[in-house]
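Structures given as structure tokens follow.
Any read-out appearing in this document is the output of simple, stated calculations on the displayed coordinates, not a laboratory observation. All figures in this text were calculated on a predicted structure; none of them were measured in a lab. Cβ atoms are built from the backbone, for glycine too; each structure is taken alone.
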Structure P
Amino acid sequence: MYEAVIGLEIHAQLKTDTKLFCDSRNDPDERHPNVNVCPVCMGHPGTLPVANKKAVEAVVKVGCALGSTIARFSKFDRKNYFYPDLPKGYQISQYDMPLCEKGAVRVGARDIGITRVHLEEDTGRLVHGEKGASLVDFNRAGVPLMELVTEPDIRTAEEAAEFAKKLQMIFQYLEVSDANMEKGQMRCEVNISMRKAGERFGTKVEIKNLNSFGVVKDAIAYEIKRQTALLKQGEAVVQETRGWDEHKKATVSQRMKESAHDYRYFPEPDLPVLKVGVHEGLPESDAIDVDAICASLPELPDQKLARFQGEFGLSEKDAAVLVSQKVAAAFYEHAVSELLEWYAEASGKAPENAEKEKVAKLAANYLNTDIRRLINETGTPFGEMLVTAENFAELMFYTHQGKISSTIAKTVLDEMFRTGKDPSNIIEEKGLAQKQDAGELEAMARAIIAANEKAVADYKNGNQNALQFLFGKLMAESKGKADPKAGRELFIKLLQ
């Protein structure tokens, strides 16, 4: 029986105004090629790089969040190789003195160890055109790129994908990177080997440039099957670099795996050693205050997950869906705060804990189901939808108070999502307020009872589903405006 030994290398573009070693703009949304360039990032002779302090601080912030050891001294190195998208003929990276070492990320019940987090410059981008021609866009060349390398602690494709998702959340919560995989702001590479339990590591294969969590999972699952089949047949696994072919749903060989000596690393001669923290004789403007950075960390995903469960009584599953996007978690928290204010103003007092959890769960349910459905159907980014937290809270209050039914609430929410209107205006314009007229509801209920003798007989014979059937008829007749509680109580009374 073979088990997989998996490590990940994850690259994330940092959110800085300028590139890593020059003043050219760092703009991932720039559509015109080769406009955010200058002699420094294009590697012209005689130019000198200057390190971007904000990029260094961003990597230190990640190290703090992961519990890493932050280096007091670090340096940049030249990684030498030739490729059309590398204007200098080398990449400025970090080799033996990274900014951060060690640390861990919790995935499920296990800690996945971090080997290092370092800083380097990104390459340009090849654009492959017709008839085999390729063009190079250097807008991305020199953009600050953070690379995180894990220990070989991962054992399954699912665990690898979950780790990558968790890391993306951490980057977004720290606001160091948008980590949008579709835009290439976060890229994954996998190192994988197979071994029998208790054996040393097998031959490692690298899979490059995986651009979605689904592809990470699929590529690892395929490679586990491929390597296992080779070993069972008595064949050797070749150390190589492979890529993912989306059409074949398979990994494909690209080249033999390079070793560190192939890149001829040596210290970058044009950049001084990085002094991280407060050093004697270092100007205050150049100092990177590690303690201050670590003290200023925001609430991280795991902390928010635990708080949402404790403070709002949410299940782990519901809380995890909310926390998975920073913008969604902030929207939810704002909406619940507004909703509790509506409740306190209506009742004249703050809600008891049980009632607080009830309204918080109601908001989470609509957010995780109905709003998620609308977002998925329309492809609208969460942060760009027209529904505001204040209007969503108002709608939840009307629903909680029974002023509208759940059916009507969904109708109103759809209209809010489409137009951005206040829920009160939609309810008034469309006449959607709950029917409270007891006489009108009773007349409807009596007519439904008279027209559905079999359902009435079934209910009297103990079939509770028959009551739900009759109530459903009432909701349809009233177009969703009947008060659910009053409607059910009315049927029970009339059928006694």
Structure Q
Amino acid sequence: MRVCLIVEGTYPYVIGGVSEWIQMLMENMPDVKFSVVHLAPWQWNHPFRYELPKNLENLYEYQLFSNNPDPDELTKSVDVKKVIAKVRNMIELSSDERAKEFGDLLRLAAGKNVDSLLKTRHFWDFIIEIYEHYFSDEGFTGFYWTIIGFLIPILGAIQSVPPKADIYHSTTTGYASLSALMGKYLYGGKLIITEHGIYHREREIEITKSTSVSEVYKPVWIEIFKLISKTVYEECDLLTTLFEKNQLFQLELGADFSKMRVISNGVDVDRFSAIEREEHETFNIGIVGRVVPIKDIISAIKCFDIVRKEIPNAFLYIMGPNDEDEEYYERCKALTELLHIDDRVIFTGKVNVREYYGKLDVLLISSISEGQPLVQLEAMASGIPVVTTNVGNCAEIALDPDGQSGFVVRSKNYVSMSEKIITLAKDKSLWLTFSENGRKIAAAKYTLGRMISNYKELYYEVMHSAQK
């Protein structure tokens, strides 16, 4: 069996949930031959963050904003007149009809050189038509470059043709899914989508908050991402996500329930539960993650400033790469100095977190966005209570009806974070209850073996349907 995983800006360059998931998937399915297609805006100069498994046959890299060398399949240009006719038709259609038409358009473009359409008179005339009909009150130059900015990464994804495979497994319904669809259309492979977070919702939040996109164009961009997701939901063979709440958002865009599956993340529970607690006189709080805005390290530092005034022997360990957003890292460092806690906040950089779990008393997840974080499951398996923001599946895990393993607070509410941490520091009985519950829940519901078994079954299910 050959499986091609398609990712956006993650494996093997970025440490994190999706990358860890990919590494575990490949390492624990040695009988499957994998390829990885990595899509990114531009060429990355970072070193690989992972040792590539032996069953990873090929790693392909495409830049969405660069001219990728055209493979042999892309020597033929797309039929520009047909493409523009379909786009013009899509504008007038309902949402459901539009997704079907977009799917037909993608089939038309599969294996073709689509960059060429930007240089044609037909495209120019169409752009003028759209401008005069919908955006004539805006400056034309800004309109033109906004449209080009929308189109280039989409066209780049369509031209990022993956290798021949039995299964194309995309980790998003964004640009990666467009590349995966090209493999499905060109080579007849099956398409599986696994959403760790709901892509179109994440982009909607991102676009809404953006200051670089004019307000008049934001609804257009949001609708484009919704259209891609809706089309991919219709075109895929199976659609998975990590927890049931995500399925509600998929159903909103017309996903077929018969294709939908929930497969939770898993960790090596035996490995983490075997970590022995180290004797220590300090109260140690840990954050495991990249030092980037989405992890909201700033709020975590403000939270710790309150904690250490109540718990004088407290320390905060921030474990993860600090070179992915150096400006944000410097802001975090400056805040610790301003608050005079730089001797109590330790930025470890990339480390083996298993070496720290034995001395942590609380894991803090301060993120403003998560799916189903592996670090939460690792902490539970290690017997460490968790204080987490109410993002993704974090609350449902921490407040499991079979046993609470942590506290849940609103994002950015660093005062509530501090109150919950202080409670755990002062109430040893509660700490032990959360610790024991975490170990029990992780062992019952979130094992690595269970996760791998579920994905193996998924692969064989889709392959079996192909043979019918």
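Tell me which structure, out of P, Q, gives -13000 once helix-only ellipticity at 222 nm (-39500 (n - 2.57) for each DSSP H run of 4 or more, over all residues; to 500) is calculated. The structure behind it is P.
Comparing Rg/Rh (Cα atoms, Kirkwood Rh) across structures P, Q, the highest figure comes from P. A value of 1.8 was computed for distance in nm of label points 7 Å out along Cα→Cβ at positions 164 and 204; which of P, Q is the source structure? Here the read-out was taken from P.
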